[in-house]
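There are structures below to look over.
What follows is calculated from the coordinates using simple rules that are stated; it is not laboratory data. Please read these numbers as outputs of a predicted model, since none were measured by experiment. Cβ atoms are built from the backbone, for glycine too; each structure is taken alone.
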Structure 1
Amino acid sequence: MTPINKVIINKETSINPIWIMRQAGRYLPEFREIRSKNTDFIKLCLDVNLSSEITLQPLKRFSLDAAIIFSDILMLPYGLNQKVEFKKNFGPILGEINIGKMSKLDEIDFIEKIYPVYKSIKKVSKNKLTTNKNTIGFVGAPWTLLVYMINQQSPKKNLKKDFFKDDFLINRILLILEKFLKIHIKNQIENGANVIQIFDSWAGLLEERDLPNYVYTPTLNLVNYVKSLKIPVICFPREIKNYKEYCEIVKPDAISIDYNIDPKEILKNIKIPVQGGLNPKILLTDKETLKKETLKYLNIFKDHPYIFNLGHGVLPETDPDMVEYLVNIVKDY
C-alpha cells in the first residue's frame with residue numbers, strides 16, 4: 001500500500017507522506033524550458049509525451065510520494081466545447097456558453113476531445129518513478145467550474161454582477177457538469193489514477209446560505225461516485241469558513257486545508273485525515289522560517305493522519321532548493 005493510502009485508508013499516524021499542489025510546473029527550470037517552446041497551454045496538456053514528462057519532473061528531483069498529472073481543471077469545459085485559452089499574465093479566458101449544444105454533447109465526443117489526458121495518466125502510472133507512489137487524478141468541483149464557465153475568467157475578487165440571474169442556466173450547467181465530471185473521473189481511474197482530488201478553488205466566494213446548493217450537494221454527489229469506484233477522494237474547498245460542517249456533509253476521505261485556517265482548530269474539529277496548510281509564501285523566505293513553519297504543522301498533526309502539502313499551489317518564483325529542503329524536513333521528521 002502506498003504511503004498516502006496508508007494515511008487515508010488505514011489512518012496511520014507514524015508517517016507523513018508529502019506531495020505539493022502544482023509540483024509539476026512553473027517553478028522548475030526544466031518545465032520552463034518545455035513551456036517556452038510550447039506556448040499553447042491546452043495543447044501542452046494534450047501532448048501525451050510532454051505532459052507525462054512534466055508530471056514526472058518533480059519526482060526525478062525530490063522524494064515525493066505522489067505524481068499529480070499535469071493538466072488543468074478547465075479541460076472539462078474545454079471537453080464540453082466551451083472555448084478555453086490561457087493568456088500570459090492574465091489567466092484563463094473562456095468563450096460564450098452554448099447550452100443547447102452542451103446539453104446534446106455525446107459522452108464519446110467528450111472523451112475523444114480530452115483523451116490524451118487519460119493516456120498521460122496511464123503512462124505516468126506505469127513509470128518506474130511512480131512505483132509505490134500514488135498517481136493523483138483531479139477535477140474541479142462543480143461550483144468552481146461553474147464560476148469559470150459563467151464568469152468567463154478568474155473571479156479573483158468578485159463574480160459578474162448578474163452571475164446568479166439565470167437560475168435555469170445555472171442548474172442546467174450543474175447537471176451537465178455532474179454527468180461529465182463523473183465520466184472524467186472514471187476515465188482517470190481506469191487509466192491508473194489511484195487517488196482523486198477535487199479542487200474547489202472558489203468555494204470561499206459564497207455566502208454560508210448558498211453552500212448547500214452550490215458546494216455541498218454537487219460535491220457530495222461526486223465524492224460518493226469516487227467512493228463507489230473504491231478510490232480515495234480528497235477535497236480542497238479553499239477559503240471555506242466552516243471545514244467541520246463541510247466534512248460532516250460532504251464526507252471526503254481526506255480534507256485539504258488552506259493556509260488561512262488555524263490548524264489547531266482543524267485538529268480539534270476534524271476527525272478524518274488532513275492534508276496541507278503551509279502557506280506557499282513560506283517557501284519564498286529562508287530555511288530557518290521554512291523549517292519552523294513546517295515543523296509547526298507536523299507537530300500539530302503528529303497524532304492525526306496527515307499528508308504534508310501546501311495550502312495552495314507552489315508559487316512560480318519558488319527556488320527548487322527550498323522545495324528539496326522542505327521535502328527533507330518532512331521525510332526526516
Structure 2
Amino acid sequence: MTRSGMLRDAVIAIVALAVLVAIPFVFTKPSLRDFLIYVMAYGLLAMSLNLLVGLTGLVSFGHAAFFVSGAYMFGLLMQSGNVSIPVAMLITVAGTAMLALVIGAICVRLKEIYFSFITLAFQMFIHSIILTWVSLTGGDQGLRGGIPRPPFLGIDLGNSVALYIFCACVFMICIVVMRQIWQSPFGYTLRLIRDNPNRANYLGVDIIRMKLGIFVIAGAMASVAGMLLALFVSGAYPEFGFWTTSGEAIFMIMLGSSQLFIGPIIGAILLRLLEHFVSIYTEYHGLVLGLVILAIVLGLRRGVADFVVEWIERRKAARAPATTEHTACAKEGAL
C-alpha cells in the first residue's frame with residue numbers, strides 16, 4: 001500500500017471511530033448501544049472469516065471455534081482475578097493463535113470441501129469439550145459467576161458507555177490491522193493463491209505456509225470478537241461455538257460482500273436488523289429470515305454491497321459519455 005493510501009485509510013478509521021464514539025452521546029437509548037456492540041462483535045467475526053473466504057478462497061465452516069475459545073479463555077482468566085483486562089486480552093489472543101496454529105497445520109493441507117468439513121469437525125470437538133468439562137466451563141449453563149470488569153488505567157468498564165467506547169476502539173484497531181493485511185503484499189499473494197494456486201506454486205510461493213499464516217491471523221481476530229461479546233454479556237456460552245454461529249458469519253459475508261473489505265460489516269448490520277424486525281412480527285423468525293436471505297442471495301446473485309457498488313459504477317459509466325459529448329459540443333461552439 002502506498003503512503004497516500006495508508007494516510008487515507010487512517011483518516012477514514014479516525015472519522016469512523018469518532019462517529020462510533022459520538023453515537024451514545026447523540027442517541028442516548030441503551031438499546032442502540034447494545035445493538036452496535038453486537039454488530040461490532042459479530043461483524044469482527046465475519047471480517048476475520050473473510051480473510052479466509054474472500055481473500056484466500058478457504059471456506060471455513062468452523063471459524064466459531066476461535067470465537068468461543070476467545071470468550072472462554074478470556075472469561076476464565078478474568079475469573080481468576082490475577083490479571084487485568086488488557087493482559088487477559090493479550091494472553092487470550094496469543095493462546096487462540098496457538099490453537100489456530102495447531103488446527104490450521106492439519107486443515108490447510110486439505111482443499112475445498114475437505115478443508116471446510118475438517119474445520120467444522122474441530123469446531124464441534126471444541127464445542128463438545130465445553131459441554132462436557134463442566135467443572136471448568138460450566139457445561140451447557142456457560143461460565144458461572146459472570147466475567148468481572150475491574151477498572152484499569154482509570155477506565156471503568158462497569159459503566160455501559162465506557163464499555164461501548166472500549167469495544168468501539170478495539171473493533172476499529174482490529175479493522176485497521178485487517179485492512180493493512182488486505183492491502184499488503186502478503187494479501188496480494190493470498191489473492192494469487194486463491195485465483196491461481198498452480199501459478200503461485202510455480203513462482204515459488206510456499207502455499208501451505210501462507211495459508212497457515214492467514215489461518216492463524218483470522219483465528220486470533222475471531223478471538224477478539226469473542227472477547228468483546230463475552231465482556232458485553234458478562235459470560236461465555238457453548239452457543240458461541242455451535243455450528244450455527246459459523247453459519248451466521250458466512251451469511252453475513254454472503255449478504256454483504258466477500259470481495260469488498262467492509263462487505264462483512266454491512267452483512268452483519270443487515271442480518272442483525274433482519275433478525276430484530278422479523279422476530280417482532282412473527283414467532284417463526286428462523287423460517288422467515290431464511291427465506292429473506294435466500295431471496296437476497298438468489299435474487300441479486302451477489303452481496304448487497306457488491307450490487308450497490310456495481311449500480312454506482314454503471315451510473316458513472318452512463319454519465320461519462322454524456323459529459324464527454326457535452327464537452328465536445330462546447331468546444332465546437334467555441335471554435
Structure 3
Amino acid sequence: MSKQPLVCICIPCYNNESTISETLDSIVAQDYSSLKIKVFDNASSDGSRDIIRGFVNKYNNIELFTRKETVSGEENFNTCIENAEGDYSAIFHSDDLYTATMVSEQVAFLQSHPSCGAVATHASVIDEKNNELSERFVPYEIRNMTSIELTRKQLIELSFKYGNFVTCPSVLFKSDLLKAHIQSFRGEQFKSSADLNVWFRVTEKQCFGFINKPLIKYRESNVSFSFNLSRVRVEDHDLFLVLNDYLSTIDQQLYYCRYLKSKKDFLLMKDRANTNLNRLILGQSTFQNISLIMNFKHILTSRFHMKFFVMAMGVMLLTKLPLNVYLVTLIKKVRFRND
C-alpha cells in the first residue's frame with residue numbers, strides 16, 4: 001500500500017478556550033492518518049494554551065507554537081503559511097468543526113485532479129451551541145455538481161456574479177504552491193477579503209477545486225468579528241477592493257471588462273442595500289446610492305438576482321420614508337432576530 005501524502009493543518013488561535021477543544025477533537029478524529037497539526041497561539045489571555053497543551057501531551061502529531069505578545073491576525077495567519085509543510089496544507093480556524101472525512105476527500109480530489117492547486121468544500125453554518133442554522137451559498141451554476149475543477153475564468157466570473165462563495169477555512173492547498181506563490185494573505189491591501197485575493201492568485205498557476213458537500217461546520221457566533229462587522233458596517237464591503245484590483249489588470253476597453261463591471265455593479269447595489277439598512281438602524285441620515293435602474297437588467301438571470309434586487313428596492317423605499325423609532329426597532333429585530 002502506497003504511503004499517504006503528508007497533510008499539515010495549521011490553526012491560528014487567539015482566546016478560543018470555548019471552542020478550541022471541539023475543533024481539535026474534530027481534526028484528530030479525521031479518518032486520514034498522515035496528518036500533522038500545528039497550533040499558533042497569538043498570546044491568548046484565556047485558557048486556550050492550557051487546553052492545547054492537553055492535546056499536545058495526548059497526541060504525538062500536534063505541536064503548539066506560542067507568542068509572547070499578540071500580533072495582528074494577518075501576521076499569525078502568515079506564520080501558518082511559513083510553517084506549512086508536507087504535500088498539502090490548510091489553515092483551519094479555531095472555532096469551526098471538521099467532518100471526519102474532510103481531509104481524505106480533499107486529498108483524493110487533489111490527487112485525481114493534478115491541475116488543481118487547491119480545493120474548497122461546501123459548508124453548513126452552526127451557532128455557538130453547534131446547532132445547524134443553514135448552509136453557505138453555492139452558485140447556481142455548480143449546485144448540482146458533486147465537485148468541479150474551476151478554471152481561472154470560471155472562478156473569477158462566479159466571484160463577480162455572486163461574491164466570495166468559498167469558505168476560507170475549508171481550503172486545502174498544495175504546500176509548494178502555498179509557500180512559493182501565495183506566501184501571504186494581503187490583509188493590509190484587501191482587509192477582510194484577503195482570502196478572495198488568495199483564491200484568485202491560486203488560479204494564476206492552477207485551477208481551483210470545489211467539493212459540493214458540507215464537510216465543514218462553519219461557526220457563526222455572536223462574538224465573532226465577521227458576524228458583528230456585518231451588523232455595523234456602513235461602508236462598501238472589502239470584496240470590492242479585490243474585484244477592482246482585478247479589473248485594473250485587464251484592458252478597460254474590452255467587452256469582457258465591461259461584462260465583469262456590470263456584475264460588480266449588481267453586487268455593489270446588493271451590498272449598499274445592506275449598509276443603508278445599517279445606517280437606517282443606526283439613525284444616520286445620509287445613504288449611499290443604490291443604482292436600481294442600471295441593475296434592473298439582471299433580475300431575470302437568477303433567483304439570487306431577483307431576490308436582492310427586490311430587497312434593494314425595499315431598502316431604498318425605507319430610506320425615503322419618515323420612519324419613527326418604533327418602526328426602526330421592528331426592522332432591527334427582524335434583521336438581528338438571533339439576539
Practice task
Assign the value 1.5, calculated as distance in nm of label points 7 Å out along Cα→Cβ at positions 139 and 171, to the correct structure from 1, 2, 3.
Solution key: 3
Problem - Among 1, 2, 3, which structure scores highest (criterion: distance in nm of label points 7 Å out along Cα→Cβ at positions 131 and 251) - result: 3
Completion exercise
Candidates 1, 2, 3; relative contact order in percent (Cα under 8 Å, 6 or more apart) computed = 16; producing structure is 3
Exercise for the section: Check the numbers for distance in nm of label points 7 Å out along Cα→Cβ at positions 259 and 315 across 1, 2, 3 and tell me which is largest. Expected result: 3
